[in-house]
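Below, each structure is written out as structure tokens.
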Structure I
Amino acid sequence: MTPKAFAEKMGEEHLLEKVYAGILGKIIGVRLGAPVEPLFWTADKIREAYGEITGYIKFYRNFAADDDINGPVFFIKAVEDTLTRYGTTVTAKDIGDAWLNYTAEGHGMFWWGGYGTSTEHTAYVNLQNGIFPPHSGSAAKNGDAIAEQIGGQIFIDSWGLVCPGDPELAAKYAGMAASVSHDRNALYGGQFVAACIALAFTETDTEVLFKKAIAVIPNDCGYRRMAEDVYRVYLENPTDWRQTWRYIQTTYNDKKYPGTVHIIPNGAVIVCGLLHGQGDFSKTITIATMCGWDTDCNAGNLGTIAGVFCGLSGISPKWREPIKDFVATSSVIGSQNNHDIPSIARYFCFVRKLLSSGYKKENAPVFDRSVRFDFQLPGSTHGMRAFPENRVTLQNCNEIDPERQGGLLIRSNFILRNSEFKVFYKPFYRRKDFDDERYIPNFSPTVYPGQTLQTEIETNDLVPGMDLMVKPYVQDTDGRQWVGESLNLLRNGQPLSIAYTIPPVLEGAVIEEAGLKFYNSGRESFYGTLILKDFSITGKAHYTLDPAKQAVEFGTVTPFTWHKGVWTLPGGVVQGVCADEGNLYTGSVDWKNVRFQSRVEIPFGGNAYLLCRVQGNLRYYGFGFENGEAVAFIKDLSSRSRWKKRILQRVPYFWKTGETYLWTVEALGDQFTFYVNDQPLFTVREATIPTGMVGYRIESGCRLFIHSFELKEE
């Protein structure tokens, strides 16, 4: 059955719930296994330190980005990118483009362990050098050890999630994706796991699931021989996973295989956890963690399989609550590194439709990336936060009343007279919000001045003498708050609609909270429940940044992501220097008509540009100074066109090193006008890239100072 036919049979909402459960399972498994991932840990040491694992073994304020989550979230974007650019079906080369487009060189996304040591690092350099898949990940190019590490398996969950009920199609796409960086058994491991995920939508027995999934890979490959061998041992004593594990330690010990994290030992753990877990979510992921080796990868893959298999009802609240429906990633698209998990699930379902509905470039749908939370998915909170946490808790309404959907239940307790509490969305994260820097997440805000916050709030818990006032607000990174002026009093049974336009200029800082403040202006203390519905923040941005109000965090200047170069803040001015090139990005990939203005200075070199319509490292427009001239260019680096920097127009402009210039790019539809010191230099027309972020680029050893930044959507 095709994914399209399967979706029609299962129903879109039920399918969305299954995908959501799979993504939650992946994130839970990665979070569980991450603290014991380093090579110091073995199964014996894990058991000695933690005994029988039944829950998380480490607390995280917010779990930092991880390669196991980065890859599935971003490499699947190749489907949308390929359809909207070329109108064709995705290929392995297109997935390789997604690697180059969304990955900043040398940090984030995956392990940068060196060429010839880290498989992903090796593949990335191969792609940069024009070696396309499958050669970029082939054993012939990189050697058997590099080609058969675990990465072919850990990045492919999304391909199973977008091919529900179709293990062959899931394996096809997973094989293409794995071939970017891996070969042979690592490729087969990816196909097997993707097939397991696809089958988890339909199967009710894990042994049947295993047998059908293993059938998608070759009979004579080492991965299949290993899997069937572990299955044989499992059948001898299906209730004792440690007996199977002892056999794996003897027969498939990681010391017997080359490289840092080989696919075969860890694939054996996947099979062990899948079979002995017997469909129980907690049992499946804890077995994988207690087995040792690459704990976050194995528990993550099994978490996806078990999450889809069990559904949301099979995932205990003890796993879900600490995640808060939020996960960070570390691509170069900073506004897409702050995720509420239901939106990831909806995006995967969107990709499934792109794959199965026969869309062409001309009629391809557009995914809505704006902040829109409907709280429809069971247990979902969309990453919303509350303060103070010891007096205010958040739950989905259906956790209390299974028949009720579409609301966030706010339970408050002992809010004293003339005091307040707040419920909010975090559009921007800082270094202080995390306990570690695992894969260096960089963030750009997802909410901007000029946009409008809309929501609805209601209660039935007010008693005589209780007065509860509600006001919308935003808070910036300086701790300053802007609060709506209207007086909004709650009344029992009367939904209160709120709309608040964020002030257009917030003095150059970044919004890090947007939500509602509740004031107890009545009796001695307030306790009770409220329901928040349909929270959204939409509209056009007016985005200003004062460099003096920013900080250097996660290797870059807030709120920018960076690809190459070194970006710092000497004297409260953003400085960029590079040996060959460097890019700095911020904003939304959905911006279309904008006026982007920045005051810049070039102390050394000559190749520096304002960027707009940035969709990643491969696709953007640049306007600026090049070798003593003003120039506009389009950069398009892809496997379909090889590398090219196409000049659209050059005009003479004599400028001086060390002087400050006001650069402005006005992008309206397919028309771009470049201004220097408010004087238009040229206008060009170009329609290749319809939307994107903004930023800066330097080349050829240039040094750049950025004194001011302002963007306004037209």
Structure II
Amino acid sequence: MSRFYITTPIYSVNALPHLGTFYPTVVADALARYQRARHGRENVLFVTGLDEHGQKIERIARDRGVDPQTYCDEIAARFEDTWRQIGIANDDFIRTTQPRHRLAVAEMWRRLQKDIYESEYDGMYCVGCEEAKTEDDVVADGDRKLCRIHLTPVERVKEKNYFFRFSAYADKLLAWYDTNPVRPESRLNEVRSFVRGGLRDVSISRRAVKWGLPVPGDPTQTIYVWIDALTNYLTVLGGPDAVAAGQGKAAFWAGAHHLIGKDILRFHAVYWPAMLMSAGIVPPRQISCHGYLTVKGQKISKSMPATRVDPLAIASEMGVDPLRYFVLREYTFGGDGDFTYEALFQRYQSDLGNDLGNLLNRTLSMVRKYVGDSLPASPAANPAAQELLAAAQSAWESFDPSGALEATWRLIRAHNQKIDEAKPWVLHKNGETQRLTEVLAGCCEALRWAALLVAPAVPSAAREILRQLGRLEDEGSWPADWGWPGGTVAEPTPVFPRIDPDRQAALIAQWVPAEAPAAVSPAPAAAASRASGPAAARTATTAAASTLPAANVPAASAPPVAAAPPADVSIDDFAKIDLRAAKVLAAERVAKADKLLKLTLDVGAAEPRTVVSGIAPAYTPETIVGRTVIYFANLAPRKIRGVVSQGMILAAGDDEVLGLSAVDQEVAPGTKIR
């Protein structure tokens, strides 16, 4: 097996760990754990760390009245402690202030020497981005020009520097892009277009910046922070010379996978491979780019406390596995995602508690009650389960944790349904011992597989499930052929204890910063009025209490406000929405809710789904059964009037339902809508 080398971005020490750094670190950790289970620990190297140099850090330390190294040491200790507490199993932690890195950067500079020359830099520079800016990169603000990303003034810099001939590598980069080394494809197309537009040579040293590594042979200049930072990926392998010579850990470089955010795509997919080509080193095997995470629609920012989500605070109350599961399951890697505490609790209760936790509790309870502590082996094959294993494995290999977990949950839900259909309590009552044992052994095997399949995402919970199954010896392995190997099961105890709504509300209040607004801006009166109509019921799985009108102000008395046009969405945003054709199998009215129907939908290969929909004023249960509708499949579940609604169906109309969204001819349930 070839080596697997996975890296996170090395994070700037300008902020403490938060959701934006937690997410790619957990993704990398999960992928590394999967590879270790499949191919052995010795073949996997997982590295994270910190970027500690640059003008930005120099200024922060000065403002705090400490020297830069002291400041960096304090932040580094917080990062390492955070990752340790939340179980990040990295093999190395690189800091750009380490002596080994200083040597590696000096080696890199010497290897780039043939493409380095002196010239004068005269242009705009953003300290926050640590990047030169062109007119296209700034916006006017009176007499000032602001960075489009940070909306802070750019600085005018004029000094003699060293430059790198990036312009000489355009053709080689374009040829490299033909090997599809960047994903998703939209990001590959982005960098391809950038290079085709023409590459400029870039200044790679600074005279005015003191907090950095000196240029070899010229201590009056420090090396540009991005040259410094990117070299970290080679430092942990022994440095550029060792990698070029194939020495020691250098074997891992052939399997290098960089996980990055889209804000640093150009540095990793344009400048970094060009530097490597110049240094005589092949570029990384793959660069996988994730989108932005927002908090209630706002970009994460250290200057906006409302966007700070502290992983340690959540872990101290719920354990870290629920948060790990949430970010890996909720967000399709490559697209943007929005975080809310309400959605976190929904996933915790529906997926972890009601699906996985419920299957474990009911299965083990019946094993101990009807069979005894020891459940003998049952080697029966299960082709459907083998297909789900293949799907989960393929998704993990493709850097698609969400898809891997979805395949696993199909297995879990299928066996919850199997219990409902087989009714082990009836089999026991009727004395059908062999069939009873087969059913329970099949459910135990499903739980064993589920624990191993989700272990990369929720390692602590997976270990506890294996313990209760009496199969701790399987920890760290990967399932192969279906067949319960036997085990002595333990008394079931909740792996995901229920958190009642009052406790959820108290935790959210505890986690949200005091200076943060409790909700988003109040909705216009027209929107508030619509919130009481059928549209509200159709969208209740995502609606929040944040759209309430101001207290003591009747909605009708508010002045009319023109609705803002919907925001543009990218193709990546649309790709996150999973729309499917579904057939209504059954329908019934929801008690004490005149506008709601409870629908049972055939959605294809998976078990039927339940949806609560506000279409009762337009459709009776009798007229809706048998219709093909469009089903929003990956909408987070939400309890409505005591019923868990597992998605939403689409309908036309605003204040009232005018019709159902559907296809113009019969298609099979589960067919993707695009």
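Annotations for the structure displayed:
- Source structure (of I, II) for distance in nm of label points 7 Å out along Cα→Cβ at positions 134 and 406, computed value 3.8: II
- Structure from which 26.0, 81 was derived, Rg and Dmax of the Cα atoms in Å, options I, II: I
- Read-out log10 I(q)/I(0) by the Debye sum over Cα atoms at q = 0.12 Å⁻¹, for residues 182-277 alone, computed value -0.49, structure in I, II: II
- Once Kirkwood radius over Cα pairs in Å, for residues 198-413 alone is computed for every structure in I, II, the highest value turns out to be that of II.
- Value -9000, calculated as helix-only ellipticity at 222 nm (-39500 (n - 2.57) for each DSSP H run of 4 or more, over all residues; to 500), assigned to which of I, II: I
Laboratory data are not the source of any read-out in this text; all were calculated from the coordinates shown. Just so we're clear, the structure is a prediction, and the values are computed from it rather than from any experiment. Cβ atoms are built from the backbone, for glycine too; each structure is taken alone.
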